[in-house]
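Derivation of every value follows stated rules applied to the coordinates shown; laboratory data play no part. These numbers were taken from a predicted model, which means no experiment stands behind them. Cβ atoms are built from the backbone, for glycine too; each structure is taken alone.
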Structure P
Amino acid sequence: MMPPRTPASAATSEPDPSRRNNLSLLTSLVHHHRVLSRAQLTRHTGLNRSTVGTLIGQLISLGVVYETAPAGEGQVGRPSPEVHPSPSIAALAVNPEIDAVTIGLVSLGGKVHKKIRFETERIPGAREAVNIAAAVIAGMRSELDASYRITGIGMAVPGLVNRDDGVVRHAPHLGWRNEPAARMLSEATGYPCQAANDASLGAEAELIFGAGAGAGQKNLIYLNGGPSGIGGGVIADGQLLRGASGYAGELGHTFVRSEGATCHCGATGCLETEVSQSRLLGLAGLSSGDTADLERALGNRNSSAVNDEVARQLTYLGITLRNAVNIFNPEAIVLDGFLGTLHALAPASLDGMLQAQAMDGPAGQVKIYRAALGSDLMMIGAAELAFTPFLADPAGLGTTTGTVAAPTSQTG
């Protein structure tokens with residue numbers, strides 16, 4: 001069945017705070033779980049069945065969710081309809097890097113519908129990255145206006161970003177300082193925009209939709225390695241550890257080598273100076289490429305030089321993870337980008353280091369995973385930033401001028 005068109009009369013914020021909170025709770029649950037039955041929503045919320053039914057009816061009329069007949073055969077009793085997030089409600093995602101600006105379209109439920117990677121000949125400045133993103137979004141505008149309601153833009157930036165005002169305080173690999181990136185992109189596109197550190201957004205995305213989803217894990221450490229260095233995020237008791245200004249989680253600047261090179265941050269011996277994608281690309285005979293290309297090339301070059309460099313980088317990564325495990329006592333460590341490639345090339349190495357060097361208790365509890373969301377992770381994480389205001393008040397988004405058909409695999 002098709003998600004319904006939203007009537008103009010529904011385009012107002014819910015005035016009753018209690019009902020607004022309940023609508024927010026239901027919408028967030030459906031968004032984060034991707035599909036839940038009415039019975040499951042009743043259990044998750046603690047509300048009675050009739051209240052949940054009334055609230056779902058309102059969300060359907062708003063075009064926020066749609067229902068299908070329950071999947072499966074031989075159910076006992078009255079079947080409970082399944083509730084899905086509407087694919088017509090979406091967010092835009094932007095991720096500037098040193099060699100490209102990627103723009104994505106992500107619907108509720110964390111489904112990536114479109115991803116456009118615009119490669120640059122040089123490191124893009126803040127204004128250039130904004131102009132690229134705005135031009136790509138302008139090219140998508142007729143499709144967006146016809147088929148989607150856009151909640152806003154989320155921008156994932158590899159650097160220190162103040163989430164409260166969207167100002168990039170320092171993105172050293174990009175060369176950005178005190179750039180009001182969120183405001184610039186909002187003015188250029190007309191959409192509300194928020195910005196945050198890319199690795200922090202990646203950590204939240206993996207918690208909700210990826211390696212942390214469904215496993216009951218509320219304490220994890222996420223590390224991402226890419227062209228712009230190494231970033232990290234810490235999830236403690238289900239919440240992102242932000243710090244005083246939102247800068248927490250910069251694990252790429254963990255001290256790992258006393259005689260190491262000087263880092264762009266001014267210190268010496270940071271993890272970023274010892275563990276590098278560029279060195280691996282050089283050994284693989286590649287000038288660029290995604291992690292799949294890198295992993296394939298390194299796997300095919302079973303030379304002593306490759307093996308030695310992989311072992312060397314894993315040693316320094318292991319020092320960082322040992323410290324992180326001892327300090328934060330996580331249930332899971334999630335490795336993304338080329339760090340996931342390093343782990344895949346010698347999967348027993350990091351586990352062995354942690355068991356040998358970290359404290360017995362924390363080391364015995366933690367498991368190392370590769371990021372589950374792959375190349376879509378930054379798009380999903382950035383979109384989650386743009387979904388946040390909508391999830392707090394799903395009745396306040398406004399109307400849509402079109403609809404997107406529900407996936408056929410989910411129709412009843």
Structure Q
Amino acid sequence: MSDLLAELDWRGFVHHATRDLAAHLATGRRTLYCGFDPTAPSFQVGNLMPLMLLRQFQLAGHRPIVLMGGGTGLIGDPSGKQNERPLLSEEQIRENVRRQRDQLVRLFDFDAKETRALVLNNADWLVDQRLVTFLRDVGKHFSVNVMMQKESVKARLDAGISYTEFSYMLLQAYDFLHLYRKEQCTIQVGGSDQWGNITAGIDLIRRVEGGEAHGLVGPLFTTASGAKFGKTEAGSVWLDPSLTSPYKLYQFWMNTDDRDAERYLKLFTLLSQDEIKALLKSHHKDPSRREAQTKLAIEVTQLVHGKEACQSAVAASAILFDEFSPRDVAPSAFDALAQEIPTVALESRDGLTLVDAVVRAGLAKSKSEARRQIEQGGIYLNQERVKDVARTIGPADWIAGGNLLLRKGKKDYGLLRLSR
């Protein structure tokens with residue numbers, strides 16, 4: 001346990017920490033938490049950094065708590081925001097909490113006896129709070145002058161901040177106090193924008209209970225190109241497979257800039273230092289092979305979605321980038337493909353010609369256009385070029401349980417699938 005902070009620092013998790021945290025960790029098993037307000041139905045890849053930070057603590061013998069902000073989410077954290085957040089309904093917050101809980105199953109060990117991860121919801125103790133009692137017991141320990149100097153508040157003074165968001169710091173501090181009392185939780189972690197809220201909780205625990213508590217925050221970062229991490233041209237990258245498919249998540253990590261590969265391997269995988277150093281040494285010998293990105297994509301996709309979904313994403317990628325024949329992959333790879341390229345279900349394969357297939361797949365508007373494309377060598381059947389306009393589709397062409405992959409040129413795909 002004494003080496004944990006050194007490990008976290010090597011991985012890039014430590015932006016700032018309380019002074020005596022190392023000594024606190026060295027004296028025994030600790031309980032720590034990180035809070036997440038459910039402002040969306042899914043975690044984003046940006047949330048993976050604090051989640052992986054919690055997981056590193058668990059692997060080192062400590063007990064992590066993922067705190068869902070069913071209560072604080074009704075208020076809205078001003079940290080890192082230039083304007084007031086739109087308020088979500090109670091029903092939407094509850095639904096977001098439910099969906100986000102489901103995404104945590106593979107990220108933590110929920111069966112370990114002494115380090116078993118917990119998922120709690122602060123709505124359980126915040127929603128029924130009585131205002132006057134809360135102000136007497138908690139509010140009296142906060143100086144407005146001090147709160148005004150916290151970065152999360154200070155940054156919003158010019159644009160304006162409502163009393164609702166101004167009070168957020170008190171609620172988060174009370175969360176820490178509640179978990180200190182009920183779960184013996186003595187450490188809170190988060191992003192660097194949370195430092196003011198975390199230290200407010202540490203101070204509240206000291207004032208009310210005379211207790212010792214600590215905080216650790218990781219960096220908020222952009223990509224090497226200056227873009228916001230976790231954003232693509234299509235928008236945010238989510239952990240929910242219904243919002244971002246395992247294939248798209250895999251491709252997100254495959255497209256990592258070489259300048260970011262080392263940092264992401266350290267932050268977002270559970271590979272050891274020796275494994276990462278060996279991988280980077282091999283990668284630097286021939287960056288064109290993208291060994292670091294491939295390993296990163298496999299590790300994170302498998303961690304988030306499981307081994308089977310990862311394998312399907314890898315196989316779908318190999319097919320679309322023509323790395324090997326689609327005849328060599330399992331049927332599940334075509335299930336993944338069907339989410340990414342135009343797909344048409346057919347009731348029967350009888351009497352289907354290649355010209356018909358090209359039109360049905362949406363790669364040509366008419367049979368005459370399809371014939372012209374075939375004659376010019378622009379049509380591929382199961383990644384093999386076909387120039388015979390009289391070609392019929394036979395039983396052997398339907399692969400992996402009834403799939404027909406068509407391609408026009410280099411990038412335009414269509415998939416025909418027999419209905420099951």
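Suppose you compute Rg/Rh (Cα atoms, Kirkwood Rh), for residues 52-99 alone for every structure in P, Q: which one lands on 1.11? This value belongs to structure Q.
P, Q: which one has distance in nm of label points 7 Å out along Cα→Cβ at positions 196 and 212, as calculated, at 2.9? This value belongs to structure Q. A value of 22 for relative contact order in percent (Cα under 8 Å, 6 or more apart), calculated from one of P, Q, originates in structure P. When FRET efficiency 1/(1 + (r/R0)^6) of positions 132 and 268 (r between Cβ atoms, R0 = 30 Å, to 0.05) is calculated, the result is 0.10; to which of the structures P, Q does this value belong? Computing FRET efficiency 1/(1 + (r/R0)^6) of positions 132 and 268 (r between Cβ atoms, R0 = 30 Å, to 0.05) on every structure in P, Q gives 0.10 only for Q.
If we compute percent of Cα pairs over 32 Å apart for structures P, Q, which one ends up with the highest value?
Working: P: 39; Q: 47.
When percent of Cα pairs over 32 Å apart is calculated for P, Q, structure Q comes out on top.
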